[in-house]
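K.L.:
The structures come next, written out as structure tokens.
Bear in mind these aren't lab numbers, they're just calculated from the coordinates by the rules spelled out. Predicted model, so just to flag it, every value in this text is computed and none were measured. Cβ atoms are built from the backbone, for glycine too; each structure is taken alone.
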Structure 1
């Protein structure tokens with residue numbers, strides 16, 4: 001900035017999204033920016049999801065948060081992937097595991113060799129060719145200095161927000177307690193001028209970040225962004241959540257278990273298990289959903305299930321004028337693939353690349369919104385694939401899901417896979433070719449052809465190629481310590497204090 005004036009950024013709302021924004025901005029913005037946050041302790045946060053994807057590690061590392069302290073304070077555990085139980089049919093399970101599946105050879109990806117072996121009747125399930133899945137299914141997790149597996153975390157989201165709040169405040173972010181009563185807009189520009197709090201307190205800023213959750217007080221209430229409703233594609237509109245006492249296996253993976261009208265999550269933490277049932281109210285009553293959830297817990301429930309109602313979709317514009325929406329204010333993507341926290345993280349990364357020093361230009365805002373539209377729509381497609389490709393015949397909800405009219409972007413991906421075995425990652429979409437491969441193959445959507453280059457390998461060489469990989473992964477996983485032991489050793493490590501400026 002050139003006028004030596006402080007540029008004030010005011011974050012409306014706390015929770016995970018608000019405090020992620022406050023922590024990152026307070027850490028990296030130059031001295032002539034001021035970060036403030038207003039929230040009310042009387043307004044609760046949603047905090048449904050307690051599972052993440054590996055990118056969360058980059059966020060924590062950027063802040064200099066020590067992993068041992070983070071896991072200790074959030075009661076966290078490790079996550080190597082997500083097991084989808086019953087989506088193809090009762091008794092069947094596959095995993096969307098982080099990391100590679102199989103080794104490539106020559107010019108083509110592993111999946112073409114696997115498809116050739118499948119056509120020969122000699123390929124095993126992908127579980128045998130993923131180190132993450134072999135380790136996860138055997139409750140293994142490498143310690144420091146062991147195999148380098150991509151991983152994420154399970155943790156208590158409210159405890160994570162508390163860590164971020166402490167971090168942000170030590171970096172200079174200023175918190176104000178208060179309830180937002182109304183939003184004032186500039187009569188000439190249409191930008192937000194100030195937030196008026198209870199007690200007629202008025203907070204001005206140059207830029208505002210809306211983290212007010214589903215209420216979206218700024219981006220929708222004041223700026224009228226509009227909403228793209230995707231409930232025709234993802235019709236689950238309710239979630240019941242309840243923690244329970246620890247029991248069963250301490251899995252280094254999340255479970256997503258198909259139920260009559262949706263799916264149930266299981267997320268193991270150090271002190272409890274997080275559980276929830278995401279369902280469609282068109283096919284299941286809340287009482288029936290609660291009975292199903294409570295009947296499928298590993299331990300005694302801690303209280304009664306808490307209900308969350310939602311509509312899957314996003315704001316048509318997540319940045320308008322001097323207002324950016326994050327978290328639930330930006331939209332809602334059901335937690336099937338643990339993307340909620342990542343969508344906050346990626347939006348913040350884009351915002352920092354386009355950081356305003358004065359009024360934001362239309363071209364800057366349009367660029368941000370175009371990237372957000374692309375990211376959200378491709379995540380949507382990936383979630384829809386899980387539902388559409390189910391094998392639960394004779395159940396009204398799941399039958400309806402198989403009859404969905406698919407978005408053209410998703411239909412193109414499926415057609416290309418079926419026709420040629422090819423999967424392409426478009427631009428910088430979140431989910432990789434390997435992720436799509438695991439879900440397509442895991443739920444029985446098989447390709448009719450593979451790349452002819454796979455035929456260059458002799459049949460016996462192909463079988464040896466697959467068998468060798470399977471043996472190597474089994475041996476590597478067997479050498480790893482158990483998840484609980486790895487976590488315990490990390491918890492006992494002295495904390496490496498953050499020295500970030």
Structure 2
């Protein structure tokens with residue numbers, strides 16, 4: 001660190017709270033800042049963590065790679081498995097399903113998008129959109145292998161993420177962070193001290209009287225938001241009028257012979273149920289709107305729809321979907337549930353932790369805490385979260401189911417930023433993007449088509465193209481099916497490369 005910057009440099013950071021948010025933050029800061037900054041984490045084992053988000057999206061690979069983690073070692077340590085996408089069951093209507101794949105649908109063979117040619121020829125071809133996904137070709141057969149580097153192969157067109165035990169992931173990252181100088185202290189915080197004039201946090205006092213002072217504070221205290229909300233009163237923007245589920249009941253069950261390489265989301269009367277297969281158990285939960293079903297009825301529904309014997313009693317979680325009005329306020333940055341909550345429908349909880357860590361590093365402050373930097377961090381954080389919000393609302397809004405909750409969602413007014421995308425696809429089948437969209441064209445296409453938002457027309461450019469699209473689509477389907485047949489099963493791949501020790 002050069003002399004001109006060192007006199008204003010942040011020298012001490014306190015992370016309040018552990019779990020995935022706290023230890024992901026500690027690992028990233030420890031790896032980046034090294035021994036130039038004192039990093040302390042305080043947490044209480046009595047408080048515990050939520051631990052709902054055990055499914056991820058492909059961006060988690062970048063976070064792990066940035067830390068230099070070995071993939072097989074990480075999967076082994078977290079009882080992990082691999083995820084090629086999400087299967088949605090009964091979402092558009094009962095008895096119908098579709099797959100949201102990681103990767104792409106097919107491979108481009110013309111200047112016009114592949115899905116436009118598919119829309120024109122689907123009645124004649126009998127090809128489902130899922131048939132053009134390498135991720136689904138593998139997932140539907142219970143197969144898994146990472147994509148190959150050869151762009152000529154259809155085996156290069158899929159991507160993947162992970163399922164893992166979030167508690168084991170936090171423990172794994174704790175070892176990583178502590179090896180890089182992060183110091184952990186056990187205990188509960190009794191009070192928070194602020195500067196009399198600026199309102200900046202100066203220190204926290206533990207129940208046993210210990211005092212921890214710092215210059216930068218990271219709030220990973222969960223829904224409570226001990227610093228960002230209880231102390232700084234930042235405010236919360238609620239989105240339950242668009243995303244009405246406000247509770248979840250979760251329970252693990254015994255693993256089955258099948259080890260599916262994908263997450264399953266099944267629509268229920270008052271919400272939806274997740275299934276997340278790990279090596280040692282299967283995670284399950286029912287996310288629901290308490291206005292439409294009681295807690296006891298939700299728990300009974302969940303227990304009646306498990307693939308194996310329950311391994312614990314159902315655990316109830318309450319939440320309010322939305323975001324903190326500022327993710328960064330004064331000298332406090334909120335990471336994880338303290339910054340807001342996006343229900344786990346598209347497995348974005350750990351991504352949002354990762355995203356705020358990345359932004360903190362991109363806009364890392366000095367002791368002056370320039371408002372220009374903080375404002376830009378908050379603008380980007382708000383925009384990213386709102387883009388994810390819109391994608392989640394899309395699932396709720398595009399439905400033909402008759403239950404009261406789903407009829408409410410089908411007829412509700414949605415944000416203009418989402419209606420814009422729905423209208424463009426409904427008019428010409430076009431997938432339009434906006435700044436900082438996390439989910440790309442493949443994701444939006446899967447949900448539009450999977451939930452029957454059929455275009456009235458296709459891109460006019462299709463009529464000008466002299467391409468035998470039907471032959472290309474059939475060739476892609478056959479190539480993907482053939483390639484999937486050559487892959488190891490998901491369980492075989494894990495047995496060979498990353499089987500957990502226990």
Structure 3
């Protein structure tokens with residue numbers, strides 16, 4: 001695909017519009033016969049916006065004009081994106097449910113527009129200005145309603161803690177996270193856990209010095225239950241000793257891979273006050289599980305789920321993925337129906353995102369042909385979960401997702417995943433510990449967000465740990481700088 005940009009600097013958004021329709025194509029060549037032109041020009045004080053698309057042997061063009069106004073740059077960017085979106089829809093005869101929305105957080109966008117325009121006008125704006133379908137707009141509004149109730153729980157002095165365990169028993173073919181298999185990196189785990197505990201201690205000291213209130217704790221990865229029961233106890237014990245957990249509303253550990261779950265680990269996790277776990281089969285088809293490189297079976301998931309119930313867990317979430325290789329609409333429906341029969345408190349439905357760093361894409365096994373099937377899978381999940389009393393409480397989108405679909409967390413009333421909501425809305429500061437973790441410092445009285453990145457790889461995190469602690473000190477100093485203008489309510 002060849003992309004020609006003239007007279008403006010909105011290339012990033014224009015590229016994202018192109019990827020909505022052609023996620024598999026590289027931008028920079030016209031060898032595939034697709035040429036996209038985006039132009040901004042001035043004429044007597046009026047700004048002219050023009051787009052042109054050549055694809056499938058056809059060329060279509062359209063243009064609009066705009067006068068200088070408040071938020072001029074953003075409006076020009078939006079208009080150019082929508083011009084190209086409309087041209088793609090016409091030339092390909094393929095409207096998209098999310099229209100010209102390219103951002104990760106459409107619910108946050110709807111909230112912001114609601115604050116400016118009012119709820120009904122904001123919904124109309126999403127429909128008219130971004131071409132969002134009534135179906136997705138309804139989903140967005142329902143999610144927003146639940147999110148708003150949950151966001152009220154956060155105070156100006158609130159923060160959440162993320163603990164990263166970047167190890168897995170094997171690497172799933174769709175995964176693009178920085179995670180390492182136990183076979184390759186298992187020898188690093190003891191040193192990693194020791195360093196992680198030291199970082200947790202320093203982070204707790206920073207939080208105490210700032211007078212912050214811990215709201216949620218989330219241990220993710222990777223697969224945290226790759227750790228032994230003893231290593232898990234070491235990490236959770238460090239949290240227990242050094243953080244004030246008296247105000248914590250949610251404490252969650254991902255037990256994502258059923259083949260890493262056993263009674264000893266679950267007793268350790270429950271014994272340290274963790275109330276929510278996530279056991280994620282992704283599919284309940286052994287054929288599909290084998291195709292994506294997950295070394296567990298459907299039965300192992302059912303066994304792990306039952307074991308978690310026996311160990312006293314009353315808040316269990318489970319994930320499924322739409323659009324996995326080898327899956328079908330009937331197969332996905334069977335997986336979802338089987339999951340609902342267990343009545344977990346939460347079910348998260350993800351659209352497969354074909355990321356460049358995944359084995360799926362690097363091995364040339366990705367497929368973009370099942371988009372319409374993925375849409376029907378998502379539609380089925382929404383109707384089925386709604387009928388069973390689950391409600392959407394958070395939503396986000398990823399690029400190159402099957403069918404251009406979204407990821408939605410569904411839960412029973414009162415069992416929403418608070419950390420997921422807080423981090424997606426960027427409600428308050430998140431202190432991240434571990435390799436690849438990101439600390440996000442949010443100004444309590446504004447939208448400003450500052451990020452502090454930990455070293456990405458476990459070996460780097462361990463080898464440069466003293467430097468890592470210096471980064472954490474800088475995070476504390478940055479947090480003081482950002483927050484010093486705010487008196488806690």
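K.L.:
One of 1, 2, 3 was used to compute Kirkwood radius over Cα pairs in Å, for residues 274-321 alone, and the result was 11.8. Which label is that?
P.N.:
2
K.L.:
Identify the structure, out of 1, 2, 3, from whose coordinates distance in nm of label points 7 Å out along Cα→Cβ at positions 106 and 202 was calculated to give 7.3.
P.N.:
Going through each structure in turn, the value belongs to 1.
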